[in-house]
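What follows is a group of structures, each given as structure tokens.
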Structure I
Amino acid sequence: MTLTSVAAWRALIAGIVAYEIVAPPGELLTDGMDRWRTAHPVLAVISVWLVAAHLLRVVPPAADPLSVAGRVVGGVRGWLGWR
């Protein structure tokens, strides 16, 4: 099986929908986000903005923490022969 971004998006969406269907009361993802924003308002907002900026490609790859992390992990995987 070949990994593709389409398959990854489908898996993410299916996982989110499945979790939202079976989540106990008060444990929806939005409920958890509400608690996180209350406990760590700056970190929560920055995290959401970083993910959104990454997905919308509004930050150059060299300045995008998610892209940089992906390249670092990918480099380590290649160095270890895990590709």
Structure II
Amino acid sequence: MFEGAVFSGEMDHDAFLLTQVKSISTQSILSKHQLNNLFTYLSHNAERNESCTITVNDQLPLLLSNEDVHALLKDITTIMNEVNQP
């Protein structure tokens, strides 16, 4: 079980089962490719000190502050390191 500042869920060697974003419950599987794309998107916004919006459950937009973006980047780095383990 992984509980980060923004993302919570379960890690697998091929993907991440996302169960919570901040305080919103969800059930999504993020592949390595999706995690990498999300990391790239968030990094771009972090470099510009901008907030950004992600969608939870394909219908609920969630605005992330710059602080949230940096916290989520740390979460995703931890998740990607674990998911990429052989």
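Readers should treat all values here as calculations from the given coordinates under stated rules, not as data from a laboratory. From a predicted model like this one, the values you see are computed outputs, not experimental measurements. Cβ atoms are built from the backbone, for glycine too; each structure is taken alone.
Using the calculated result 14.4 for mean count of other Cβ atoms within 10 Å over residues 37-44, pick out the matching structure from I, II. Please report the intermediate quantities before stating the final value.
Numbers: I: 11.1; II: 14.4.
The read-out comes from structure II.
Kindly point out which one of I, II the value 9.4 was derived from, the read-out being mean count of other Cβ atoms within 10 Å over residues 21-28.
Numbers: I: 9.4; II: 12.9.
Only structure I yields this read-out.
Here helix-only ellipticity at 222 nm (-39500 (n - 2.57) for each DSSP H run of 4 or more, over all residues; to 500) was calculated and came to -13500; which of the structures I, II was it taken from? Intermediate results must be reported in sequence, preceding the final value.
On the way: I: -24000; II: -13500.
It must be structure II, since only it matches.
As an exercise: relative contact order in percent (Cα under 8 Å, 6 or more apart), calculated from one structure in I, II, equals 11. Which structure is it?
Numbers: I: 11; II: 30.
Comparing all candidates, it corresponds to I.
Looking at structures I, II, which one was Cα extents along the principal axes in Å, for residues 13-52 alone calculated from, given that it came out as 30, 24, 10? Kindly include the intermediate steps, with their values, before the conclusion.
On the way: I: 30, 21, 7; II: 30, 24, 10.
Only structure II yields this read-out.
Any idea which of I, II comes out highest on distance in nm of label points 7 Å out along Cα→Cβ at positions 5 and 29? Don't skip to the answer; put the middle values down first.
Numbers: I: 1.8; II: 3.0.
Checked I, II; max of distance in nm of label points 7 Å out along Cα→Cβ at positions 5 and 29 sits with II.
To which of I, II does the computed value 44, 34, 24 (Cα extents along the principal axes in Å) belong? Walk me through the intermediate numbers first.
Details: I: 44, 34, 24; II: 34, 25, 19.
It traces back to I.
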